[in-house]
Structure P
Amino acid sequence: MTRDLPPSPRLPPTPRGLDYLLALALLVGSFAALGLAQRTVGVTRDEGTYFEAARSYWSWIDTLADGLAKGTQRESLTTGAITRHWSVNREHPPLFKTLFGISHHMLHERPWRQPWPPRSAHAQGPGLLPAIDAFRLPTWLIAGAAVALLYLFGLRLHGRTAGLSAALLYLTLPRLFFHGQLACFDAGIATLWLLVVYAYFRSLDHAGWGFLAGPLLGLALAGKHNAWFLPPLLLAHYLVVVRPDVSLRPLVLPRLPLAFVSMALLAPAVFVGLWPWLWFEPLAHLREYVAFHLHHAYYNIEYLGRNLARPPLPVSYPFVMTLVTVPAVTLALASGGAALGLRPWVASLLGRWGRRRGGAPADPYRFPARRSWLRPASGLNPRSGLLLALNALFPLLLIALPSTPKFGGTKHWLPAYPFLALFAGIALGELSRALRRDYPALRPLAWALPLLVAIPGALNLAQTHPFGLSQYTALAGGVPGAADLGLNRQFWGYAPRALLPTLNERLPPQSRMYFHDVSSDAHAAYVQAGLLRSDIQYAGMELPAIEASDHALVIHELHFNKYDYWIWEAYGTPAPTEVLALDGVPLVSVYERRRNDRADAPTDLTAR
């Protein structure tokens, strides 16, 4: 009986002018929040490497531009010139590093009348921003673009409440917010992944987006290697979308959509065009690039009291880490949204059974569809729930493989989080709609839901800032509970940034300090930014540096325990002079050598 069937699905709403203004406001607000927050976040180990690459790439661009003006551009296009500049960090594609380099030059190296914020007397550079901020700025903008796009995507899927909820829940994911502040790739590739999926989704019924899908995929490929998995995922979704129509016309082959034609032709062109390293010996360099990631080194990370260093690695890792780092309200809403989003697809799979038992749910889409290669799914159900599910699950499943390295914490599956946020937004949109319909007195609460559900993530974020990699939710017992469970406390060597004022105040002139996991690039960045006294010397790496140093710090991770013992023996004391802690959990310990205990060992400035 039809009265027992669920209501037929509504066709997607369309954004209006005010919606685009709200999306812009979300972008600007996110950009500002990330930029202001990052001022107290230390320079990560990877950032130091990317700073060097960014400078090198910009140097080539600047030389090429100068050559074009003088008619000597051929000198920049030689194999030697490209190798000299683009071989730096060639294991990763160049897009984000190139943006970091352009931003650093435009906002730090170029003179401005009045720097902002006011600079320390020790800081170098005439530009508008400090060097670290200038390198990081593109990530704030790209991460903010994801927040804006989530609003528009969620609006098209379920309405304004869904879109706004998805945007705010994504921005207040503590781990995402942390990565959105850095000159790294992880927040950026999450945005580009979302953008490619959105372009594909729109291309199902709009020819223009089909053309754009290819260049956007090319940008994603030039951002990070994750993007190579996007075409097969989208193709799998497309085959499900067109199956009902194809089954009605079995003798007519399905047309190849414009989006996939564009991806096949334009994406490789954009990818290669943005990466001069591939302009000569492209096959050899591509093989090198692929081999690096297929045979990636296994680094150390703690998980449930074990140090994960070599395969086979636990399949549960990405799922448990998601469970204890994503706010519970977001996970609960995402689960509800997934159930709502996948229900029509499951109902269609059970269609024959449904017809025998009284009919399948009503469907507003027509069959056969009026589709073409320009609009390949016009008139068909876009199966948006399946599209979100594929992109929410695949990044986690990929990392779950026992052979996949798991050293990066949650950052390696950040591309899944926009789709979790969209599912959560759909659930909240449905809840808000039900409250407004069935309980008119609760309409103010219904409209406030997007803000209310973002509060837990925002509070958790604020409690653990600027130590975003030490963040855990209440489900793990917070930071102390996670430490008791043996979950990874931190990585990347960025936490000592909070101790720099103390070191500047207490260390005597010309001190030689063992900085442990703080890279020499990060040390140089701190000195150049005026955050660390220039006379505090970088003693080097490993035991020779400890023996040659006056002061030392240890960043606490399970596989770093040996450094405490080395320092105790070399310094003649096990007692730190300073401990940096978060909710009572030690993150960094600082040691000072007892007088007359210093060994006459050479400073190792070359080990890296």
Structure Q
Amino acid sequence: MSRFVSRFTLVGILVALAASTAFSTAALAEGSPVGTSWRPDLGPNVYVFNPSMPQSAIQATVNAVANQQISNQFGTQRYAFLFEPGAYGSATHPLNFQIGYYTSVAGLGLSPNDVVINGSVDVYNQCFGPGNCTALDNFWRSLSNLTINVATPGGCYFGEFWAVSQAAPLRRVHVNGFTTLMDYCTGPSFASGGFIADSEFDASTVVNGSQQQWVTRNSKLDGWTNAVWNQVFSGVVGAPPQSFPSPPYTTLSTSPVTREAPYLYVDGAGNYNVRIPGVQHDSVGTTWGSGPTPGSTIPLDRFFLARPTDSVQMINTQLAIGKDLLFTPGIYHLDRSIRVVHRDTVVIGLGFPTLVPDQGNTSMVVEDGTGVNLSGIMFDAGPDNSPELLQMGAGPGQHSLAGDPGSLHDVFFRIGGATPGRAGTSLVVNSDNVILDNVWAWRADHGNGVGWTNNTADTGVVVNGDNVTAYGLFVEHYQKYEVIWNGNGGTDIFFQNEMPYDPPSQAAWMEAPGVDGWAAFKVASGVTRFTGYGMGSYSFFNQGVNIYAAHAFEVPSGLPASSLRDLLTIFLDATRGSGGILHVVNDAGGSSTVANPDVPVTVVAYP
């Protein structure tokens, strides 16, 4: 999370605003009427709405939760809003609401077009005082699997506003009408996002605005206003053409291998199911635009519906007998590791369930990553140091199947901030062929229990498996290498990093004698094949002494030519920052220091 942003082009935003006044409100839900055969008990903090409910009652519920959660950054409350198939609101009486921290909003249709909100679902800036309104801390919320026909009461907030930073994904969303990723109604409007996948935006150019970086995967756009530092598109219809570094667009025509996140839906008979999207290769556009998303379906009654009061022993027993697992909203304190022992197990979180190890244990171990899907889960470090928080694959060199890859979707890690926490590594990927799809690993730079010797954490992500593919890898403030990539044949599409703010001295932050600092992204010396696209690392050393990193990226010089594309470093805040990054990758690229603040220093191709 960055508290600073460079200048952005306003012309494109104004053009988008002028062009976006016409939008469609004609779409109707395509899903069949929902029956009442079985309603699962998803806990007290999951609200299930249907079109027969009075709109005033729905509005009152969502507003009450928003009023509690908009400023509740490190609170313990967790919520999910689920909308059954049908239409909500109208062009003349729209359903408009905000969502705050730890709130997931999702449609329960098989297709996003089965649930239609005529209105908007919004995230605005938080204001911390006059002239201090930003989206920089708008984390941990989500919107998925529905259509929004934009209809708003008027005034400045007249469209779909999604002014967020990390860990706030848009998935399987179809927006008809004006969409902005910044809140320009209050200033200075800084934002540090973000992630979109399997979504479609019609009738308006998407406003990037002040978003300093963003990754959009397998979607369809009517246009995109501007770039700031690092805007990445993979398999996106209507994406801007490749032009890094001016403007800094990185555009891949297709995504090499993808698997969309599992999602909950209700069929026409009222049965709750989970759809497991299939694997795609060299894909472009959405999975649902021309028919149902390819994949398989699991009835929800095959899942164990976990509550925060359930013991780890009970959860593990259910996993051992072959149940899949759904975490209902809440904080789960773990006295031992949750163990996923079967291939093809699906583990889903509703409302940002948060797993906390209380005994210095690993929170979750996936024995064999083949076909295992994890989505919508937060991992918080506990008070005693854990070796890692999530282990994907029991040990290095686990040869899981390429045709049935494991995947992590919207999986987030936090060291400190909410409560004091410590962990050596947040995520260890031992299995081959795993897909990482929107991962944020964050050693907190503010909140509770924060300090160089308090929320200690060496590394955010370690990849030991071969042929691992990452889309949207956000890793920030760890104290040594932030990412270590040991596996061969890996691909990373988009990387965002801030180095730790708080090394107390250069001597306390040295990779080796004579090597200042630690690289943000380390590809091991034995790796012969690795590709990376749109990768950025920023520095803001705020202890009042000059701290330097020799380079942001450290990779074998023997990699094939141009294995890394579109790299950048940035020095943040000339007023309060010190030191900087001396090279971009190995010894290539210039330095980012107080001499060139808030200006990207780029390397287009390496080696």
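Every read-out reported here was derived from the displayed coordinates using simple, explicitly stated rules and does not represent laboratory data. On a predicted model such as this, the values are computed, not experimentally measured, just so you know. Cβ atoms are built from the backbone, for glycine too; each structure is taken alone.
Computing relative contact order in percent (Cα under 8 Å, 6 or more apart) gives 18 for which of P, Q? This value belongs to structure P. To test your reading of the models, identify which of P, Q gives 1.6 for distance in nm of label points 7 Å out along Cα→Cβ at positions 74 and 426 when calculated. It was calculated from structure Q. Looking across P, Q, the calculation of Kirkwood radius over Cα pairs in Å, for residues 266-585 alone that yields 20.3 traces back to Q. Structures P, Q were shown, and Cα Rg over 2.2 N^0.38 Å, for residues 378-433 alone at 1.29 was computed from Q. A value of -17500 was derived for helix-only ellipticity at 222 nm (-39500 (n - 2.57) for each DSSP H run of 4 or more, over all residues; to 500); which structure in P, Q was it taken from? Of the structures listed, the value fits P. Highest-scoring entry among P, Q, by distance in nm of label points 7 Å out along Cα→Cβ at positions 410 and 570, is P. The greatest value of distance in nm of label points 7 Å out along Cα→Cβ at positions 242 and 490 among structures P, Q is that of P. Using percent of Cα pairs over 40 Å apart as the calculated read-out, with 19 as its value, let me know the right label among P, Q. Structure Q accounts for this read-out.
For the structures shown (P, Q), FRET efficiency 1/(1 + (r/R0)^6) of positions 82 and 450 (r between Cβ atoms, R0 = 35 Å, to 0.05) is largest in Q.
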